[in-house]
Structure P
Amino acid sequence: MNSLKKLSPFQIIIIVVFVLLAFGGLYLFANFTGNNAANKIGAVVIWGTLPETVMTQELGTLSNVDNSYTKVTYVQIPAASFDADLANAIASGNSPDLILISQEQLLTEENKLSIIPFSSISQRSFIDTYLPENEMYLTANGTYGIPFVLDPLVLYYNKTILASAGVPLPPTTWEKVTGLTPPLTRLNPDQSIAQSTVSFGLYNNVENARAILSLLLLQSGSTITETSSIGVRSTLARDDQNASGASSATSALNFYTQFADPSRTVYSWNANFGSALQTFIAGNLAFYLGYASQEASLKAQNPNLNFDMAQIPQPQTASSATDYGLAYAFAIPKASKNPSGSFATALALGGNSVLPAAAHALSMAPSQRALLTVSPTDTFEPIYYPEALVARGWLSPAPATTDAIFSAMISNITSGRYQTHEAIPVADQALNAALPSSP
């Protein structure tokens, strides 16, 4: 007190000013810290092919839980132009910070992506946490992606067609599908097909033909491709014999193409059909193989269509079930301006607070194993959740390239240009030419 009395009025004013500035600084610091929560993650731009409405809604949910993510945005890119758009954006210095891709895009985008090291997410943790198909993203040093959702193939069936033929349940094996084909296929007086059982046999008028062929090949025992010391190589022509002496690929392709052969009793599909999807929507196709995510679209396109969903048929002799699915994961481009914020965003979107609702909105399965143990209340989730557990995939060229190779292979067989065992090496050669080799 005595020391204050010795101060001049001018000195007292200076002290008061400094005290006020100090309190002001504390106030500004407190407000900066609070308002800067959104800067904790920073701006993160995500590109993907999944619907923008759903992803934006889930980002809103995430930012409500944690306002660190308010500067995260999502842009839907057309699947057909995704690779070109990404390459152009990187070249112009406008790369997205995070991309959402499926395993079908992985090899195409691989050289643009950063590897997330095992020091950030351990290999053991990855394998224990995520569905088996996601292991395709793993490398010797880390992972190219943080798994998000998985979209498995399912069997859609027309309940009216089955009931009219006295069939109480959808088929569980491919042998049952062939057995049902004669009674479910209906011919016009001129012997043209009026009602088809299953849209197998051709390629260009079969939606999801790439996925269907992948499924049949994987179910037959073929891995289609494998990673070796010289890169990713095709296994289509590898000598992989089954009990009947035919290769896995031959067995799968003979099964598929028989449905477009007019000389076979299972003849059910031809080029006169516009598309498998539209034929099913019109009520003239008993079985349609599509992704789980297509259910809402099917219903919207024909609200009067009496259809349901079942699990994918399996070979009668199979010891375990196999399905094919699209495993979507978040990957960080090397050109990302905010890799740390992108990594945190990927983990957050794939976390328990957001993932279940996002997967439900997308009609896909969450990629976390633990979330599939929760009893789903949705009508269709009990069908496709188990399919996600047995879904597999393969490392492929760009989808358009794979389509061209598979389409040519099927055309070579159905046109009679090649026998099946002759068409396979041609496709094998084309796949190897399109796949990346190790330097």
Structure Q
Amino acid sequence: MGFTGTRTYVGFGFGAIQAGLFLYEAFRSENFDRLVVAEVVPETVRNLRQAGGYYTINIAHSDRIESVSIGPVEIFDPAVPSDRELLIEALAEANEIGTAVPSVNYYCSNSPGSIQTLLAAGLRRKVALNAAPALVYAAENHNHAAEILDTAVMEKIPHEDRGAVRNHSQFLNTVIGKMSGVISNSALISERGLTRITPSCQRAFLVEAFNRILISRILERHDQGILFDRGIEVFEEKQDLLPFEEAKLYGHNATHALGAYLGALIGVKRFSDLVAVPGVMVFLRDAFIEESGKAMIRKNGDVDALFTDEGYAQYAGDLLSRMTNPYLLDTIERIGRDPARKLGWNDRLIGTIRLVLHQGVEPLRYAMGAAAALAALGKKDQGGLESMWRDNQPDQQELNLVLAWLEKGARCLQSWKESGFGDPVKVVKSL
């Protein structure tokens, strides 16, 4: 495959989503003649350069794993002054830019190579050169990542230049339901026949084939004579992205976490192993449809066909099938990592419980998952949760209601343990 376009794509962070989604789709589109990525790990920069800018991803299909080579990709380290200048030049000419870093907290730092600072410099130079306008995709798992990034970048731009920069850029939120990861276990890489990222790298990217990615609607600015034209054509625009972001967080992510914490108690190693545990997949489907689904449909029933009984059931069924794809090799440990974050007031477990309660639905299954997450955190009671949520300043009445449901979830979890981890569906029905 060769490049036939005249576009530039620049990405921040060379992880599985950047490598296996943004760079991959830009490469596959054949609309870009330049691919650039910023990465702060010197070894990663060195490995990709030694490979001539080519790397490999492993794609998990439902029946096999496919290896695909991508490149050439130019990689720069923002901590190196000469690389930093080249990144700013690339950003000035970029048509599309994607951030794929661990969280929105990585946007800003005191470093001259921070994402905030580099984007501000690149976009100002773009205006000065009257270069092509840029779309900036914020891929961090946050419902308002684009707004946070936009605000951070504008803070670094003089007030009198902000209007021109805004005319030459748009920051877009994303809903990325693509499951992916990095495999570091050498024995597993060899056993499953995975191709390493580069010949000198000891790790492998493994991503699922799914690529239906939703983004914010692009606002055209014909009055300014500016046209935003996407080269990554596979993305799907939505007028209002928030309901779909909530469906991912309070449906997809919540149920994934629920399964992981129950799986940790049972002692299974991979998420796909849950298929063999009596009742667990039915339990997860019931949580997805009867709790998250009912709440999301009541809240967003007039937004899209997704938020109908048939649409949400199809969404849940597809995701549960993809979550348990044995070729994805996804581990309970990876999915369940950082339980404190996932027990956040607005995050996938407690946030789902709150959403469900607001819509008049009972969240017993997700409450049971939250209790399991609390156990994974090493806490036997709810004592530490209120201090974790203090910055959110929760309403006292809502706080009391959430805590009451967590008590019910803990009792349900205890009953399940006492049953010898029998069918959890029967345990829930017996309470």
### Task
Check the numbers for percent of Cα pairs over 38 Å apart across P, Q and tell me which is largest.
P
### Message
Quick check for you: by relative contact order in percent (Cα under 8 Å, 6 or more apart), which of P, Q is greatest?
### Response
P
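Have a look at P, Q and say which one yields 18.5, 63 for Rg and Dmax of the Cα atoms in Å, for residues 131-282 alone, as calculated.
The structure behind it is P.
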### Message
Given a value of 3.0 for distance in nm of label points 7 Å out along Cα→Cβ at positions 139 and 339, calculated from one of P, Q, which structure does it belong to?
### Response
Q
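Read-outs throughout are calculated quantities, based only on the coordinates presented, and are distinct from any laboratory measurement. These numbers were taken from a predicted model, which means no experiment stands behind them. Cβ atoms are built from the backbone, for glycine too; each structure is taken alone.
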